[in-house]
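Please treat every number below as a calculation from the coordinates, not as lab data. This one's a predicted model, so the numbers in the text were calculated from it and none came from an experiment. Cβ atoms are built from the backbone, for glycine too; each structure is taken alone.
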Structure I
Amino acid sequence: MRCGLLGEKLGHSYSPQIHAELADYEYKLYEKAPDEVEAFVREGDWHGLNVTIPYKKTVIPLCSELSDTARAIGSVNTLLRRPDGTIFGDNTDAFGFETLLDRTVPGSIEGKKALVLGTGGASVTVCAVLRGRGAQVVPISRSGEDNYENLGRHADARLLVNATPVGMYPKNGVSPVELSAFPKLEAVLDVVYNPARTALLMQAESRGIPCAGGLTMLVAQAKRSAEIYLGHTLPDSELARITGKLSRSMQNIILIGMPGCGKSTVGRILARKLDRPCVEADRELERAAGMRIPAIFEREGEAGFRRRETAILSELGKRSGIVLSTGGGCVTRSENYPLLHQNGVIVCLTRPLEKLAREGRPLSQNGDLKAMYERRRPLYEKFADYTIDNTGTPEETANAVLEALT
């Protein structure tokens with residue numbers, strides 16, 4: 001069986017990885033220009049296709065039959081070539097969003113106001129699902145009756161869904177709205193799945209609002225598509241298994257801690273064990289600056305170094321699936337936390353002060369190490385998801401990190 005993803009510009013897609021977990025059929029990426037789509041769909045050598053931007057409406061006239069869901073929404077993201085050559089079109093995005101909704105929002109949303117940001121294809125699907133659940137749906141557009149300039153009229157919203165690409169990689173760190181305008185929110189959903197935590201979701205986290213990104217939706221729609229291709233259902237347990245596996249593979253492992261506590265050494269061991277890239281923030285900073293860290297301190301002082309460090313972390317934090325060793329003082333700037341947290345789990349390594357390496361570390365060599373630690377300790381605790389003692393061998397510490405993360 002030959003399956004795949006049809007789109008105009010696909011770039012990096014997780015779909016082949018997901019479908020490889022679901023079944024053993026071939027799954028390829030098919031980038032096609034607009035004038036190639038009809039011939040490929042009608043005559044191409046495929047059995048099942050997922051369809052993404054901008055062809056979810058383009059393929060509708062090429063289908064002999066549509067599912068009720070696809071017809072109601074006016075969008076097709078799954079094609080099946082039947083034995084007689086006819087093409088069946090379905091919309092599994094709706095199932096994907098329903099799954100995300102069910103796993104994030106407890107109880108009924110009937111009668112509750114739901115704001116949906118955006119009016120594109122994703123928004124149409126989200127709105128259809130929410131209306132089917134009885135919600136009072138309000139799409140927000142740039143220039144419609146309900147827009148970003150008059151959001152104050154919807155301060156009573158209980159659910160907010162971002163169905164736009166705002167905040168998506170590589171334009172991380174941008175939120176379409178400020179959640180302070182919606183004091184009654186009970187949940188926030190974002191169809192974006194890269195980064196794992198968009199700026200919108202991190203706002204929700206900080207306010208204690210239940211929230212989730214689009215990874216569950218991505219895997220759930222793929223599972224439903226695979227069931228259509230195969231002609232039979234797959235275990236529901238596959239959704240949690242694949243989502244968890246994909247999430248772990250995408251997640252960065254971020255090491256923080258005092259200068260000289262062993263982050264670089266432990267990071268290299270973790271990278272080897274996990275077959276991941278190992279990145280050291282200080283080395284990347286030196287490469288970008290064209291000089292060593294002591295020279296940066298001498299010329300620009302600590303303030304200049306910290307500005308450079310934040311700029312480097314802004315880029316490194318966007319990456320996925322790396323082991324990142326940070327500088328010991330990165331926690332002194334609160335703006336670094338979302339840069340690291342957006343795609344990563346943060347592990348603080350601890351080590352007795354007398355065992356900390358000091359060579360090549362200006363602040364460790366010239367300052368009061370104990371006083372530095374007392375200032376930074378609450379910051380390390382605030383940043384860290386896990387704290388691991390590094391008084392044993394680096395190998396033992398790396399194993400302890402892996403055990404904590406599983």
Structure II
Amino acid sequence: MKVHEYQAKEILARYGVAVPRGILVTKAEDARKAAEELGGRVVVKAQVHAGGRGKAGGVKLAANPDEAVEVAKQILGMKLVTKQTGAKGKIVHKVYVEEALPIARELYLGIVLDRSEGFPVMMVSKFGGMEIEEVASEHPEAILKVPFDPDSGLQPFMARKLAFGLELEGAAFKAGVKFMTALARAYAETDASLAEINPLITTTDGRVIALDAKMNFDDNALFRHPDIVELRDIQEEEPHEVEASKYDLNYIKLDGNIGCMVNGAGLAMSTMDIIKFSGGEPANFLDVGGAASQERVAAAFRLLLSDESVKGVLINIFGGIVRCDMIAKGVIEATKAVGINVPLVVRLEGTNVEEGRRLLAESGLDLIVGEGMADSAEKIVAAVAGK
């Protein structure tokens with residue numbers, strides 16, 4: 001789950017992470033009062049779930065309250081297009097008016113789970129303001145990484161090593177160590193999957209502050225954090241993914257045109273791979289789960305058919321806990337309710353497979369039976385291509 005910058009900063013502030021003062025605004029005229037409260041000179045920032053806002057015109061400096069109103073008018077309602085939003089972009093519904101700070105240096109600081117290490121890793125770089133992928137590509141030697149145990153936290157010697165790596169000195173060195181320790185604690189205690197401060201700035205008076213902040217959280221741990229769940233902004237999420245979450249479906253929208261309905265994450269990944277190998281492009285990752293109900297299967301099928309980019313559907317089910325006859329009933333029910341006007345390939349194997357195949361055969365549905373994964377993938381790719 002993602003949150004907005006202003007929400008991430010509210011969370012970080014609870015743990016003693018230094019953040020600038022700021023006020024959320026949804027109406028341009030309200031930016032005047034916000035700027036007055038923050039000292040007049042402010043930065044107005046678009047609040048969307050995407051990076052690269054500054055380059056896209058979503059972050060602007062305002063010299064006074066009047067200018068803050070004009071800048072807010074420009075940003076509110078605009079379609080912000082960045083690398084992370086794709087061509088569709090995102091409409092800006094709110095802006096964060098934040099105090100302007102005397103910046104001395106811009107740095108990078110982030111925490112992410114490193115599966116090879118089995119621990120979260122804190123990364124720092126002197127190249128703040130750049131995307132970390134660009135830094136890794138152009139200046140790999142400039143990234144310093146330190147893995148740490150989330151239970152015991154980032155140790156003082158680790159924080160000092162990172163602070164030395166950023167060439168912090170004097171008051172900024174002490175502030176940096178304190179900042180990193182607090183950020184590591186916030187990451188661990190909120191079950192975050194990402195905490196990124198880019199840029200992390202030092203000020204001319206020796207402070208270390210999160211000028212920007214991005215946090216993502218582990219969906220599987222959200223039951224422990226009802227306060228974070230309340231921060232969810234459905235407007236920022238892909239509509240199909242929001243609908244999928246209502247039925248506990250594991251769904252991710254992709255850019256292809258072949259819809260996939262599979263049970264089991266591993267089989268779903270393999271199905272997408274073999275579609276690509278056969279010359280097609282998967283439109284989604286969709287795992288109905290190991291204990292899916294007939295209603296859930298029907299919901300999954302309706303979800304696929306509601307995506308206008310889907311020009312064909314591949315159902316690939318290995319019946320273990322989820323029986324093949326139940327999958328067949330769900331597909332039949334959904335098709336009768338929604339209708340289907342794209343090619344459909346079905347491959348069923350496992351528990352009650354014969355009953356499942358019989359139900360489909362007698363349903364009157366216009367479908368293609370797949371014999372094995374490779375055959376199924378080739379058939380749906382050919383059907384979508386009109387061969």
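Some points to look at:
- Each of I, II could give distance in nm of label points 7 Å out along Cα→Cβ at positions 62 and 94, but the derived value 2.2 comes from I.
- Here FRET efficiency 1/(1 + (r/R0)^6) of positions 126 and 342 (r between Cβ atoms, R0 = 25 Å, to 0.05) was derived from just one of the structures I, II, and that gives 0.65; the source is I.
- Comparison of I, II by Kirkwood radius over Cα pairs in Å, for residues 86-237 alone - largest value held by: II
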